Each structure stands twice: as structure tokens, then as C-alpha cells.
Structure P
């Protein structure tokens, strides 16, 4: 396979420019660990299962890494008394020297009372106070009073463990210690009683090759964080919590990557046990193309060998940001709004509560009002513009005419029942600015109350000097001259459209500006916007986004995330986002305004396909990883087509050559250089999601913050 576009290269090739972070010096490390699975006050504090406990293994990993025995304190079960712990920590910290690093680990019960989080020692009493429990602020006070080193890594596996990060941020810039706080759960949430989180840390210190995302031979703290996030989300339906302060480098190397194995091992998916589908993890792969799976939440006696016919990608139901939902807590339902979404979990802000009560909630604990209204094609008007060539070809480069999908989309809408006389579609030379604005106005004037409008544009999106986005008609001039203004188009809709709902779509650079214009429009019309990119980001020249519209409006079963036999607009939005990230390394935009409900029913599933169809994968070819998509499946192999390559490269591959995409997600506050317009700029990572990174350019206003793929980042 020849080398082609960078989007086809594997993650480890994209991040080849990432430089190694600072190495951890085990001999200059102190380790303090407090862990208990049973408590003296058994009526107040329920015991945990000791089966498969990982705290012993964690301490063994530190010893094997070279931390001296006299610099390790490990208080377990009956030894984990409050007075013993306080004295032992004081004695250990007295051994510290300038330049040392402290590792603090707690596992057990965590309690939150009056805004303070307390760790529960073995001898904790009924009353939660400093005489019976160990508060997070007190732990920090003791460290800062007696620790002579410069860095502290604090790890907690308990309820409300994220309070460590909150406390570290409160002390940002006040002392000499740089903190990294890795917790099993955010500060206001309840953690699993399993050992999954500590197992993730052990995996990293043990050098498991599965954690080495950038394939540089080392396991970094940030890679352990990412492993913990993904594993906890899949197995425990919770997210880890990670914070760094005062310059603690998340790229600190903690172990050498150990060995290499079959890439599909560790894959998180669903397996059918003969009665139903259950979350499962691949633990080994056979020579016959079958996979040995462990069902999450069940004992090893249920582990078994299965083929691809009994496996499918894990596709949790996802609600879009902005969706109104109700979440179950014990026996009560609380109303709220989704404000973020990660790894199948939803961050919900509850009505009547401040942000301190925000909670990550899995889809099974969420319900949303299903819209009784279904999209009516017979009451729909469509205005489409597809421009692949321009009069001013020196400024606006042409796109290939072969395989164009805009006409396919228009034909599909008519086949779904949109009357042909209610569809206007202008292409190439027809799509002059004058024709676009005239034909658009005429179509809008034909509409009636209650009608539905779909607007679609494919071509070039450009910004003028004032930052206003325009769509380029065939006769467009340079610098957005003689172009179709996005705000102007939305204003036309508001002025002339007699209907009530509008779906705005665009497959071009800066297309997310449609959402900004719709939100600014106000008025009685409700908008939904689904576009190929964010408002500030250029878009791919491929047809991937338009193909997503075709899949969703065509009723493809792969869009039906909740598998209820119908396709919702919100499901199309999530499906589009997932495919755009996997295939094009960019975010789509999905937003609604006013009374436009994101779960509008687009109709029943019309084309049922194998669950593997369309699934994104990374495939190994001659030692390199390429992005691909499944186009057929059988019991022992999957047939894939490679992104960016023609069909002559399609092939059947087994589990020995495939893996689900493993994007590298650099933690917040990571210092990097980012390539922009041919130059490298010092930057800081603000956020990461699905392998894309929101970065801030040092010395520039936040208006320049943007999401970038890893091939533009180096450390």
C-alpha cells in the first residue's frame, strides 16, 4: 500500500513528532499508601470484597520500579488507623529531599460533608470530623508543611476522590509543590466498589503495551489517565478525574512499555451469549479468527470463544449537548440538561441546582421526552446548492465531479416523499450568487404555516476580513466578495419562511457558523443545524459528511443507536460526529434552537445491515496502521475499505490485524507546539476529545483557540 494522505496513517505515525517527557526517578520517590477493605465500625462502613484486590500489586510495582523500601509506607486494613497514618506520613515526609517526588495513594470509603471530602480510616467513628476521619485539606496541609520535594502525585480510589484535584487547584501558585491528582471519580460522585481504577494504574506501572498510545516505548502519566478514563467509562459507567497544577508535566514517563501482543486484545465491544448482547472485553485471539471474551460484571466462568457473528461494536446511546433529560437517582427522577458528553456518559446540570451537583450519567439512567411529531416529507421544502467548480479557479480550487453525493442526497429526499416541485437544487454554473438568492427567496415565499425547510450547501466556505462566513457561489470573487452570506441567508429565512422548523446543513469549511447565525436570529422559527465542521475550522474535501446525511435520512440501521427501529435527528447528529472524527479528524456541529426538539423522528429504519457495517477500525498493513471502515463481515474476518484509497485496496482481515481506533488524548495543561500556517507556536492543551485537542496559543487572544488533530502537535 503506497503512502497517501496523512488521515490514513495510524495514530503512532501522526504523533511521531511528540517528544518524550521527563523520566520519573524511582529512587528519589516516596510512596505513602493507605488502603482498607474492612472497617472496625462495620455497621457504619460496609466492607469491600478482597478478591482481586490491586493495592498489594500497586506497592509491588513501586518496589520493582526501584523505590527503596525505607521510602515506602503501606498501611493496610487494621493498620490503616488515623493516628498511625498521620504519624507515618509525618515520618516519611521527614525523609524527603529537594527534588523528590511524593506518591500518595488512598483506597477505601470517601465521604463528602458540608463541602469537605474525608477519607475513612479503619478506625473511623460515627461522627465525621478531624478526630475520626482524614480530610483532604488536612492531607495537603501536612504535605506542604513537611515535604521538601517539588512534585506530588496523589491517587485516590474512592467516592468523591476528585476532591484531591479540587484542593490542588485551590492551592495553585501558592506553594512550591507541583501536583498531579488522579482520582477514580469526580469530586461530587460515587465511585465503583471494584478494583478497576487501581488496576488501571497498575497496568501503567507494569508497562502494559495496551497503554502505549503513541508507540514511543514508554508509558506516560497521561496515557495512564486516558486508559483509566476509557476503562472506567466502559466497565464502571464512570469517569476518572485528573488535574495538574504548578507545572506538573502530564507526559512524565512512569514505565517502559513491556512487550507487544495481538492488537485486538483489550477491545471493548458487545458479545452475544445466546440470549442477549452484553458488554465484553477481548482477552485473547485465536488462530481461527475467533476472540476469547470476558463479559463485564460476570465471573470468568462465563468467558468464551466467539466469532464476529456474535460480536458487534459497542454503541452506547448518546444524547446531544443541550438535550432536556431526566436522570434517575435511586427511585427519583431529576430534570436537567446535558452540558457535555464523553465516552458514552453525559454531564447533566440539574434544574434548580448549581454546578456543584453536575454529574456524569450513563444512558441507561437517562430518559428523554420522545417527540410525538415525525418529520413529514410531504410538508418539506428543500433548497440545495452544490458547487464543485468556480469561475475564479485561481482562488477557488475545484473538487472532483466523480462520485459527487449532493445529487444523491437530493434524489433520496425526493424518494422519501418530498414533492419534486418543492425541491430546488442549483449546481456549479447554475449557482451564481444572483440565482441562489433569487431562487431561495422564491422558494421561501411558497411555504405555508407548519411547513418544514431543509437547506443544504456543499462547496467552499470562506471568511471575510470581518470574520463573517460566506458560502462561495460559482461566480464568487476573492476574499468572500460576491458570496452568499451565512447571516444573510438566515435572515432571509426569518423574513420569508412561513413554516416553523428549519434544518440547516452545510458541507464546507467554517460550516458551523450556521449554528451561530441561527442562535443569533431569534424570532419564532426554530432551527436545527448539522454541519461538517465547527465555525472556526476548515473542512475536508471528501463527501463523508454528506454521506452521513444520506445514511440518516435514508434510514440506515447504523444510525439507530438505541436500536428502536427508528432514526432520531439526535442520533444522526451523534453518528455524524463519530464518523467525521474517525474519517476526517474533525468535529461536526449539531445544535438546535427554540422549539426544535433534537429528537425529531426522521422515520423508521429502512436498510438493516450487519452491526459491523460502517464501523471505523485501524488496520495494520506492512507494519503501519491505516484508518479503515468495515464494508462486510463474516464469522472469522471483516472486509474493510481504507480511508483515502480506492476500492482496489479493499480486503478481508482478521483480529490479528485490526483494532478499534486508539486516539492519543493529551491531558489538559500539556505544553505543546502547534503547527499553524507553516509555523510552530507555543501552546497549551485546554481539552481533548476523541483524539482532537483544543489548544490555546500562548500570547494570543482566546479567539484563536482551536481544535487540532495530533499531526499538527509536537512536544
Structure Q
């Protein structure tokens, strides 16, 4: 295995398995006439529970850390940040030779200036510029700089039309985000697989809202996957459901309990149920390496145990890109024996999803291979608990605990509730060491977060997803705002007011004590590493050329489907997403790690920047739990148990695996199309 330091940082370009230098490090250039001076700016994420730091409106936040050398004595040196237009200049603060941490910034494109000033109290740069540098995002070029390249792409694409999958009557047009410009050659792209949707079945029952089921130790639950009819925006679709409910039943169980699930598959496709995040017996994991898929009309019995309190969920592990997209998912709340959290007036469980719908209905999926294999299937219709336009009534001053699950195929959400105060208290499998205030919650596919929200203003308060989309063709950011629901806050004050206790950020002493012994692993080198990358072949010519142009761009997370046609037309036959072990060169299911039970394992996840299309990956480990120790070499100051972590493009995430649960387990990307395009491996805890 290539040796790597305990904590590689992005401004160390020699780090073999470190973060991307060109995405998270700005090399400063001396101004004309200045010699002997050098510097770098490292872009570090502010401390938060998330692997990407965002503002409520979706702008990425960074803490710039300046490392300077050669500055002469005498002047006072000040660091400034300004957009390329230089219409606003932000004073970051005084710098010197050596390493200085500066205040966080959230500019999308920016220039860093180091100037020599007479004093520290200046409000605007007036002295000589000594060093300057540009953020990686400034590589997003305006149209006039790309005109020649785009013209060449269009001309050559026309000449190579025989290599493109042209329009046919089987595939409807995929919708595109408003304002996105696409070339005519892009508009002609279609997936080179047969389309699939369930046959319309007027005899299928109408889907019912998911029921809350309280299960006791020793119970038996029957779960059936079958067809249902769903009506959304006045149009009726044939989709999938567990027990005729969309989403499936919300299961409420006590920590330490066990029960049996008898699953029957009434679909025309094989299926399974994976119990996401549960540290259960290996034979009941529902994955490809633990059971044969349940054939149509057949049944399978799962024996479940619940050793950990938290919020979990269940879904198929066969063609997730189809079956999960069409409605097969549900939540599990495992109740603690004693509460970890502060008091609230009530709780609400929200499972979040998006569907891709066109003018004629659901956009079909790929029959024998996934479509949207490059970036995953972004939807354009948002669902909360399976419904459009989620509504909740609250009283003034009420504190509500929300259990949030992202069940979408690929979309990472940036959820906020403007006008209400929110704090994050727990993640996938347990409480945070310290609660924290948050403007928004960044939640990747398969992740869960628990947040407490206090509503202290009357009126309607929106639950919104606010991100910054990237127009890849013209290199510009734009706002994407989607309202998922409304909370109507009545003017009558809540009878029991927990406002004073809500205002206190609690420290979970039990969790701090439990996790303290794992902190020594932060400074140790990793035991294993995985490089996340991809291979492509036979992609349409226009896709290849535009992706080559796109490789110069910077975006740690694809927040929306802003390359809709190229993404849609890419299939699992052309795109192979890869997990590579750098020590052996083995990939995906050829990797077979073996660990001893009870020995913690530090794993480094390296999302390769130089891939054909670098993209974030929510990495999920079955049957185990882990701690996120560091992101891009910066230690995590607020640990909690997780089973899924988002690894942004060009980033490095170190996790510590708690190998307490023996068996043969899966590790994979939880973008459903990436999983179906090969991005999975297995490991054994002996």
C-alpha cells in the first residue's frame, strides 16, 4: 500500500492519498516587482456535523488558512477576499509569516489579495498588493471564452451522429432545470437501453399513507411488496409499495428488542429488504452476498435485532434505482431505554424523496441497466412521507423534534426552515457529542439527522431545499429553491414552553465518555484505503467532449441535475463506478478485506479528482457503525456513530470502523445508479 500520513492536507501536493490540491488549495502569486515572497491559502471546512459546510442559501463556506513566507518587516499585511467583479471587498484580517487562520467566507468565486498597509485598522485595501490568488471556482469560464470550443464540439458531434443514441419514440423527453442551456446535439441523446415502467394496472389498489406500527419483542410482521396506484398532481401512476403504503409502515421498536419479518414479493422482479444501519445478524442483511434475491411470488424470513437507538430505514437491495425510486422504502425508529435528548413538545418523522416526472408522466427507468449512470437520477417532484406539499400545524413556541431520512436516489439536500431556530442533535446511529445550532441540514442519500426546531413566530414557515446549481455549459452558479412543505404556526402559545431548555446546547456526557477512547486513532495512519473513481467507454461523442471541458470546473457536490440529457443517456453499460484498493489494485467485488472482530479499523476514503467526472459519493457500510474522524485532514470535533458518509469530489474522509458485528458485509455508494453500475465491495469481520 502506498504510505500516507496520518493527516494529509490539501496544500501538501506530495500526499499520495490526500485531498485534491487544485480544489482546496490556492497558490498565491507574487505581484509584479515583488520577489522572495510566497504563500498558499488552504480552504478548510468549518466545524460542523457535515462533510460539506453550507449557508442556508446553499453557498459553500470555507475557513481560509494562510501560510506565508518571505514577508518583509515593517508594513502590516492584510488579507482580503473579493468577487472577480471586485464590487465588494471583505477584510479577512492581519497575516504574517507562518500559518494564520482567517474568518470563514462563502463567496462562490473569489480572489484573495495580500496587501502591505500602514496600519491594521484600514477598512479597504490602499497599500501595495504583495500576493494574489484565485479560488478554484474561478475556472468556470463565461461564454465568450468557450465559444470556439463549443462550436467545435457542435460541429464534430454532428459529424459523429452515428455514435449518438438519437431520439426514438420509446423515450419521452427528460425535463431540464429552468434556465439551463443545452446544445442541440445534447438534446438528441437517449439511453441505449430499453425503457421500463410497471404496466398500468387499474386493478392495483390506491396507495395508503404509511401507518405507524409499534412492535414488541417477539412479534412477527408481514411485509409485502406489490403494485399500487398513486395520484400526484392529478395524474395516476402504477408504482410499488410495502403493504400498500407509500412510504412503507413506520416501525417503532424498543432498543434491545427482536422480531421476525415475513417478506413476500408480489412484484414481477426479484427483490430483497435491506435493513439500513441496523447491526443485525448477517443472514438477515438483505444484500447480494447474504441471500439470493426473493423471486416473484416467493417469500423470505428476516430475523431482526436492534442493539442501537436511532433512526433507520429499510429498502430493497436489488435494482435500487428502480424499486426504491418507485416507492419501496420505510423508516424504523428504535427507541432508547432512557432519553439522550432534551424535552420537546412532540416528534415528527420525515422521509424525503424526489421523483423524475415529465409532461407525459414518470420518466422511464432502464430495463436491464440503469440510466443516469454518471450523476444519478435527480427528480423534479419532491415528496415528504410520500406526499406533495407536506403540512404540519404548530403552536407558538412549540419545540418539535424532526427525524429526517433522505430516501432519494441521488439528491443531496440542504434543508432549512427560515424563521425558525434549529439545532442538530443526532446523526445516523446516535447522538452527537455536542448539540449545535444550524442554519441548514446537509443530508445525503441514505443519511439521517435528528434536529430540534422551535417555532417562535406565528404564520406559515416553509421547509425548503436551497442549493446553488451549476450551469456547466456557461460556468455560472444559480439559485435552486424547492419548497417541500409548510408548518403553520398558530398565534396561540404552546401550553408547556421548553424555550429555556431549548436555548441550551447540551453536551452528551455518556457519548463523550464512550467515544473518548477512539480519538487516539485520529493521528494514526489508515489501515486501509479506497480510491473512488470511474471508468467509461462508448459514451456519445458530445458527452465525452463536454465532460472534458467540465473537468476544469469546481463543484464538491452536484446539487441538481444540471446536465440532464448527458446524464440521462449514460447507462450502466457505458459507466462503471469503481472502488479501488490502492494496496492491491483490486476493484469492487474483487476486494475482500478481512478484519478481526473488536479491532477498530481506520479506513481512508479518497474521492479521486482526476476521474472522468468527479462526483460526491455517499458511502454506506452494512451491519457496522463508524466514526468520521477527519475531513481533508481536519479532525472532527463532534463525533457520532454513523453508517453513511458523504465524500465530496476531491475530498478525503477518514472513518473508524467499529468491527463489533461478525459476518460478510457490503460497502457501497448509496447513489442508486452508482451501486447498480458496480460501485460495491465486500469485507468480512471474523
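General observations
- Parent structure of the calculated result 11, given that relative contact order in percent (Cα under 8 Å, 6 or more apart) is the read-out and P, Q the choices: P
- For mean count of other Cβ atoms within 10 Å over residues 46-53 computed as 19.4, the structure of P, Q it came from: Q
- Kirkwood radius over Cα pairs in Å, for residues 278-341 alone - highest-scoring structure of P, Q: P
- Structures P, Q were shown, and FRET efficiency 1/(1 + (r/R0)^6) of positions 134 and 254 (r between Cβ atoms, R0 = 35 Å, to 0.05) at 0.05 was computed from Q.
- For the set P, Q, ranking by FRET efficiency 1/(1 + (r/R0)^6) of positions 198 and 598 (r between Cβ atoms, R0 = 41 Å, to 0.05) places P highest.
- Mean count of other Cβ atoms within 10 Å over residues 118-125 derived as 11.2 - corresponding label from P, Q: Q
- Taking Cα Rg over 2.2 N^0.38 Å as the criterion, the largest value within structures P, Q is that of P.
- For distance in nm of label points 7 Å out along Cα→Cβ at positions 222 and 438, the highest value in the series P, Q is held by structure P.
- Each of P, Q could give mean count of other Cβ atoms within 10 Å over residues 246-253, but the derived value 23.5 comes from Q.
- Test item: distance in nm of label points 7 Å out along Cα→Cβ at positions 70 and 574 calculated as 5.7, pick one of P, Q: P
- Test item: helix-only ellipticity at 222 nm (-39500 (n - 2.57) for each DSSP H run of 4 or more, over all residues; to 500) calculated as -2000, pick one of P, Q: Q
Read-outs: derived from the displayed coordinates by stated rules, not from any lab. Computed from a predicted model, the values in this text were never measured in an experiment. Cβ atoms are built from the backbone, for glycine too; each structure is taken alone.
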